[in-house]
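Each value in this text was obtained by applying a stated rule to the coordinates, not by laboratory testing. Being a predicted model, the structure only gives us computed values, none of them experimental. Cβ atoms are built from the backbone, for glycine too; each structure is taken alone.
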Structure P
């Protein structure tokens, strides 16, 4: 019977996407061709066309895969109401590291946004929803516990994400070394924490 149409082994699929990503990063999606991808991957065009109709489908598969990977990275942190400042600091650094580790594909995604609007927006929403839902739940809990004064929860969460990402600086390649970036991030975070009125839980008083 043979393999069903439009199916590749997982190993070959991953290899094809890796190679295609590198070609797109080097040449841009608009200038890249299926011939270049096939030659670089060492496979036939026919093999590629068994799975993808064109290079646009390949690009969308690449950013979908990247979004899943980044979402796992940025979502893997714990927020603790008993240590809100410490846990927010650790979360911010994890978000920053995930951004820097995947900066090339994110910059490519921004560049291709006008031509692949829906796929790029879905990729962004996948990452944002994980971050925002987690932060909103945490900030709501802090407010309920009287550990946070600022009650515009969505605004606080979105500001935290922008701060953790370093604003637009990473996309313009103006990042400093790790120690300087950490110092800058902690300074930004201190301003946000003070502005939101975030504080640790008050120790319980015992009756004498």
Structure Q
């Protein structure tokens, strides 16, 4: 029996779901239930950490995101925030300068927590839900320092990362049945006075782009 800890790269997962309108209802996802889909045998899920950033320039998205965070925190998920940095670039078509935002710190935050919790012996196996190859140095560091611990990945649906797969101790592929099993109901009662409802763009009957 081993302790399993799950680290969720929030935007890597989100963009995999956002890329296909058929997956939009699965943005309303229980990260704990999803993690348990990949905890095998007699192993036990010791914890889930979710690494994300709020898109503060888009109030509607922030509102949906905060609901998602709240409902997952109610299940014990720990949330670790990064930040967006403003980035100005030139449009290749019109030559105008465009203001964009680039997410920062997620891979560094995952790396820190992956190593920190290994030092604290909080897990025997770590599962990272991501296909980001920037995480390879962190995986190597844990493998070298704690050879008895295993680090694996779950590739978000429709994503591939052969370089990352070659480095980890094990890997899984997220499938539609994992998402189906992990989606929250459209209404979730947290207490007698608190009921959280799925945002309209993520409901099954309205699988529109968020």
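Which structure, out of P, Q, was helix-only ellipticity at 222 nm (-39500 (n - 2.57) for each DSSP H run of 4 or more, over all residues; to 500) calculated from, if the result is -22500?
Numbers: P: -22500; Q: -9000.
Structure P accounts for this read-out.
If percent of Cα pairs over 31 Å apart is calculated from each of P, Q, which structure is the one that comes out at 22?
On the way: P: 35; Q: 22.
Checking each candidate, the match is Q.
Relative contact order in percent (Cα under 8 Å, 6 or more apart) computed as 22: which structure among P, Q? Mind showing how you got there, number by number?
Details: P: 22; Q: 27.
Source structure for this number: P.
Tell me which structure, out of P, Q, gives 18.9 once mean count of other Cβ atoms within 10 Å over residues 12-19 is calculated.
Values: P: 16.2; Q: 18.9.
Only structure Q yields this read-out.
To test your reading of the models, identify which of P, Q gives 38 for percent of Cα pairs over 19 Å apart, for residues 68-115 alone when calculated. Write out the running numbers ahead of the final one.
On the way: P: 38; Q: 53.
It traces back to P.
Starting from the value 2.9: which structure in P, Q was distance in nm of label points 7 Å out along Cα→Cβ at positions 108 and 180 calculated from?
Values: P: 2.9; Q: 4.2.
Going through each structure in turn, the value belongs to P.
Taking distance in nm of label points 7 Å out along Cα→Cβ at positions 44 and 76 as the quantity of interest, name the structure among P, Q where it is greatest.
Details: P: 3.9; Q: 0.9.
The structure with the largest value is P.
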